[in-house]
Structure 1
Amino acid sequence: MTEEKVTVFIHIPKTGGTTLNDIFKGQYTNEAFHDHDSYLGEVKKLEELDNHELNQISAVAGHHFYGDHEYFNKPFDYFTMLRNPVERVVSLYYFLQDYPGYEFIRELSLEEYVMQESEANNNQTVLLSSNWMNPDIELAKERLKTFKVVGVTEMFNETLFLLKKEFNWENVYYVKQNVTKKRKKVEEISTETVDLIKERNSLDMELYEYAKELMEEKLKKLSKLERIQLEIYKRNQRNYMKKNSL
């Protein structure tokens, strides 16, 4: 009998993670899924759960530092999704303006937001190295090496195909959720501001490129049949989007 594992999704904000989490959650019963600091409809962080509750859980998702596996006496797997840091920060800036508790961001320019708010500075490396003050790029890379799947937003369908393959997920068709519609495109933002974002996210820029390398390695290892299956999935997903998007 295979020992039960806990699968952990580190949901980095504005990487397509809400859509991905919905698919992830659909693979489990409510009792088995701890979802962004809530369990069975109640706000409960992992450290607040008793042993009975922890034993029932086999999947965890949240905007958490790496390390959720330490709450469990089970083997574990991780996966995550990274995004181009410039795209992520721009999307986050516009998204938070309408998010409860962040209305003050409406008073900040994009440049001021990047200069003042820590979550706009190397946040991907921060979460993966579990360190707000001194994010460690090498530690983040070492951890990514151990992940079952490291996806990138810009290759969302390829990421989902790999997750389905690695975790035997049953249904990976989706309609995009939590999309920031009222935002400028990166092409509409000044070169100076883009350069500022890159400077303030230099570690994330490096980590994102590394994530793409890991992703490409996984894709290169697909068999001929799996490559055909990937193309069929991508075609079917396009059709699904057309039928189900408003």
Structure 2
Amino acid sequence: MAASQITEATGKRIFAIGDLHGCVDESRTMLTHLEKEEGLTDEDVVVFVGDYIDRGPSSRGVVDLMIDFKSRFPKTRFLKGNHEDMLLDFLGFGGRMGEAFLYNGGLETIQSYGISVFAAPEQMVRAFPESHFQFFNTLESMIKVDGFLLVHAGLNPLRAITAQNDSDIFWIRDDFIHNPHGYGLTVIFGHTPHQELLLDLPYKIGIDTGLVFGNKLTCVELKSSRVFQVARNSSDVMVGVLPDE
């Protein structure tokens, strides 16, 4: 596959938010806190690291929330996760592993849109709101900001950043997580859930803390190292800071 595109972002603050997986209530709690309690403005950038859909109870509700949030905070950025990659492949619009979509949490996504699992892919495409279909088709691959690179799954440490492909950035796990890299950037990633933040500084920070599996949603403000977390089925936001290394 061709190398994936790197885009850049700038902002007064940079908030990175982990995998949502159809958990709309906790996602809304997090975003409301950032807006109301942290004073989020249009000078700040919020980056979601992908996996908005599948497994959780309301994939459609999460996408609605994302679209509404960006309409009010236009510097918001959305990375593509492997679950969106599977969905697009399943519907015939590129990607990988579409044959595994329904059995890897996609059934819950289809049901959230009121679509029969027996519908043909072209019928499913017509059932998605146009704004949602546009959302899925305009997700980004990698975003560089200051000394950070944000990506869904990670990077292949044997490849240059400009040589990463879709298999690397949407699907990689152990080869990235368990090895250092020489990119000179701290990589912020999701995809592989952990009970707590994965800290391997200066190389990487993993922010998927398994919300859909009953754990919690994590957001990190990269410039201040502040951490915000919402436990599954909670309406409270826990605030802390990244530990010193």
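See the values below:
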| item | result |
| --- | --- |
| Of the structures 1, 2, the one that 1.00 was derived from, the read-out being FRET efficiency 1/(1 + (r/R0)^6) of positions 60 and 108 (r between Cβ atoms, R0 = 25 Å, to 0.05) | 2 |
| Structure from which 2.2 was derived, distance in nm of label points 7 Å out along Cα→Cβ at positions 12 and 196, options 1, 2 | 1 |
| Computed 0.95 for FRET efficiency 1/(1 + (r/R0)^6) of positions 44 and 100 (r between Cβ atoms, R0 = 35 Å, to 0.05) - originating structure among 1, 2 | 1 |
| Structure responsible for -14000, with helix-only ellipticity at 222 nm (-39500 (n - 2.57) for each DSSP H run of 4 or more, over all residues; to 500) calculated and labels 1, 2 on offer | 1 |
| Origin of the derived value 24.5 (mean count of other Cβ atoms within 10 Å over residues 52-59; candidates 1, 2) | 2 |
| Distance in nm of label points 7 Å out along Cα→Cβ at positions 140 and 172 - structure with the largest value, from 1, 2 | 1 |
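Since every read-out is calculated from the coordinates, none of them should be taken as a lab result. Since the model is a prediction, treat every value here as computed from it, not as a measurement. Cβ atoms are built from the backbone, for glycine too; each structure is taken alone.
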